[in-house]
Structure I
Amino acid sequence: MAKVRKTKVPMKEQPVEERIRNFNEVPLGYTPEEAMEEASRCLGCKDAPCVKGCPVGINIPNFIKEIKEGNFKKAIEIIKQDNSLPAICGRVCPQEDQCEKECRLNKIGEPVAIGRLERFVADWEAEQGIERPNLPPKKGIKVAVIGSGPAGLTAAGELAKMGYDVTIFEALHDTGGVLRYGIPEFRLPKRIIDREVEYIKMLGVKIEVNAIVGKTITIEQIWNDGFQAMFIGTGAGLPKFMNISGENLNGIYSANEFLTRVNLMKAYLFPEYDTPIKVGKRVAVIGGGNVAMDSVRTAKRLGAEQAMIIYRRTEKEMPARIEEIERAKEEGIIFHFLTNPVRYIGDEKGNVVAVECIRMELGEPDASGRRSPVPIPNSEFTMEVDTVVVAIGTGPNPVLLQAFPELKLNKWGYIEADPETGATSVPGVYAGGDIVTGAATVISAMGAGKRSAKAIDEYLQKKLKGGI
């Protein structure tokens, strides 16, 4: 047996000095030869521990085996049996905490680059021309999906593959939810989202944009239009703030507003598009997750001379992906660990000019298992800033929830839903993704959408037979 390579086949990236001045994708993808070489590292474990780590249950050993043998068409067919958004997953899923974490090669070195291989074969398919799959006969039963983020797109695609007439109602003027408006171009290009959404349409899904359920269209109208079931995937788009002094000064954004403005108004195409978003010379981003990394790296590309992360724990506790932290370091991002803002200071015109922080130390672990940050008395200090982006999490989008009082919510204001099926307190209504769990990953939202689609099918089949 040939000796197994201990490290992943490297993926080429844009040089740092170039990428900090543009919004083009940073990793450039594998060539067919590189993909086949990486695929040859897979041990093809019969019990497939990697599959157990995948929220949508892709048959990972089988698709990698096909790549190894050069059968790229067969590989993408295997993936699409379980995942309709492979080019997105291959780019933004935290594989290191999921499928790759379970890979047995971790015992001798690095795991198989499952995410990179998924991205490769999805991009290969797009170059050849994506084909419409064979679909079952239509059942003549209508299902509504609220929201076109990863949970909604996945639920819609799965239901369409079962023969249901699916309509997605999207509040914004374009599809994708957090994929389009929350993730920057250099991490997930808009053309990739467009491509994946086109595939969902190829499955027969209809999409209505500018349709704000709870405002421009009511829940009652949806039922009256003949829809027999509903999936809610409206996400957690309500920004959270720290509620400290000076937070309403000019120049302080929520990460939601900052990233949405950049994505919605095409700031990534500056100077072709001159976007009305002010980015100063000294930008501080508060938080340590992927959204904070996206925000601070975006600020760097928009001209910040100093782009900083302020995080109240140490690097070890940061929830952001390791590769995003490493790329941020390469790009010259400054990290202030064990630091927490206590107030913002403004000038006479109401613009933020400084942030007062306090030093922190780590105490006992909290409910998340991370050690709790504790302020060090009398350790306050001040930093000059002219832009602040607050990236400390989000809450449930309230528009639909206020219009649907029958839905039972939990103590945090998210929809209460069965974790296995997505069933809510209202018969025929299912929910999944961030509107149920709070802000989480794209792939966990997709897993929820897939499970709910299966449950909706079972509910409707039972209803059809008169069991409900």
Structure II
Amino acid sequence: MSSHPLDTNGPVRARRHRQSRWTGWGLVLGLVLHSGAAQAKQVWANEAETRVLEVGGFYKALGAGMVLPDGLVANMDALARAVEEARESLPTSVAATLPLFEPMPGEGALSTQVARLQARLLWGEHLDAEVAWQLGASVASAPAFAGGAALGGSPMSGAATASRRLVDFDPALAESGTMRLRHDLDRLSLKLSFPGVDVVAGRQVLGWGSGRLWNPTDLLSPFSPTDIDKEVRKGVDALRVSMPLGVTGLLDLLWLPQRRAEENGGVVRAQANFFGYDFSLSAAKYLSDLVFGADFSGDLGRLGVHGEAAWTLGMAGWSEGPLKVDEQFVRAVGGVEWRPLESLVLMAEYHFNGFGASTPEEYLAKMQSARVARGEVFGAGRHYLGLVSSWAVSELVALQTTALVNLQDPSAMLVPVVEWSAAQGVLLRVGAFLPLGKGPDQKAFQDLGASDVLEASPAFQSASSTLGVRSEYGMAAAGLMAQVAIHL
């Protein structure tokens, strides 16, 4: 039986003792020292323990306060005022065609409650079934803060995520401008194990790559580099066939079904260990994209090293043809980890985002793009540096500080977090989001009026398309958060 009760990656798990010692420290860098994934308890087993039922779950409550940059608030107010003045001078039918800009509050708060239940049934050596469901409620002081879109990032970035599911129920049980009640059946899978092959069908976790903060090859359920709680990945609908390649290798074949034929996807991924390094190669189709990826990790003396890259070809013509490349870009990461003390790990990671913009004037368009909205790309710029220090102060207390730096602005986001295991199964987490960088430029917005809107003047077009952004993190929200997690 596995050390992690709800781990379904059996072939990989069997090799982990042969992998780099930095694999375990990658978990430290994810700040899950004490929380881990939701642990399950055995509630039933037959006498020989060949049939086992495990049940687990958690309850989490989070409170956060956020402050938006003064320049962003002032610029949105100026745009909203100019458009409203123009709307008042036009017939109703024409006024409805004007762009909509809502004023934004300077500060706000968010409260969330999440309850999760999950179960796993092991039936002999050949069958493994898993199910998990969670219910979440959130209340925000204003729509701009609902759902936590501004927590650790820009309120102007996309807030939606790709479902990556063939069928699903409506996640919204109740919703208003500032209140949300949602549920999610994010695990529902059946694993069949045969000699030399494992088959997993249904809603499951599919996450890979060696990057610590950014994962270019993981388009299914990646975490944002500003995510503090990385316990649960979003489940996706897939059929996965895994076959061992020798002693340390693994071949994964996946089908990612979608209702529209042209959006069906698939992945071929092979991984192996050579000279003490773990390598993987992948080729995939996600929606309309073709993505070719590779990653590696291992030890170089006292340092842990890792790298990952993905080449994305955005294809057009899947349904009607001819098939052609609409856009293409490369995203890559490379990093090193150093453990100067038993309780301290330092990590540096460079990220090249070929999808990003080369100038701040183009940031807003990137933040509102479909790829960002689907949760595939994080960051509006091209060159980033991530720095992480993880310190196990004691067996009960952990401190992590993350710095995300946009090198071309320059601007940065600092994310310090403290975790305290207050009792068995109880974790307290306190953190902050501290942006550094030039705030939005307000000069172009001060004289905007109704005539600019009606004439679509260059000043209005520039203001509405850029919001005066001068740096990525300079338009991000600052905030404080506290969370309590109780694991069953």
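Where a number appears in this text, it was derived from the coordinates with a stated rule and is not lab data. Values in this document were obtained by computation on a predicted structure and should not be read as measured data. Cβ atoms are built from the backbone, for glycine too; each structure is taken alone.
Thinking of I, II, which structure, once FRET efficiency 1/(1 + (r/R0)^6) of positions 64 and 96 (r between Cβ atoms, R0 = 25 Å, to 0.05) is computed, gives back 0.90?
I
Comparing distance in nm of label points 7 Å out along Cα→Cβ at positions 248 and 360 across structures I, II, which is largest?
Ranking I, II on distance in nm of label points 7 Å out along Cα→Cβ at positions 248 and 360, first place is II.
A value of 2.0 was derived for distance in nm of label points 7 Å out along Cα→Cβ at positions 216 and 232; which structure in I, II was it taken from?
Checking each candidate, the match is I.
Rank structures I, II by distance in nm of label points 7 Å out along Cα→Cβ at positions 112 and 176 and report only the one at the top, that is, the highest.
Looking at the calculated values, the largest one is I.
Matching task: -9500 is the computed value of helix-only ellipticity at 222 nm (-39500 (n - 2.57) for each DSSP H run of 4 or more, over all residues; to 500). Pick the structure from I, II.
I
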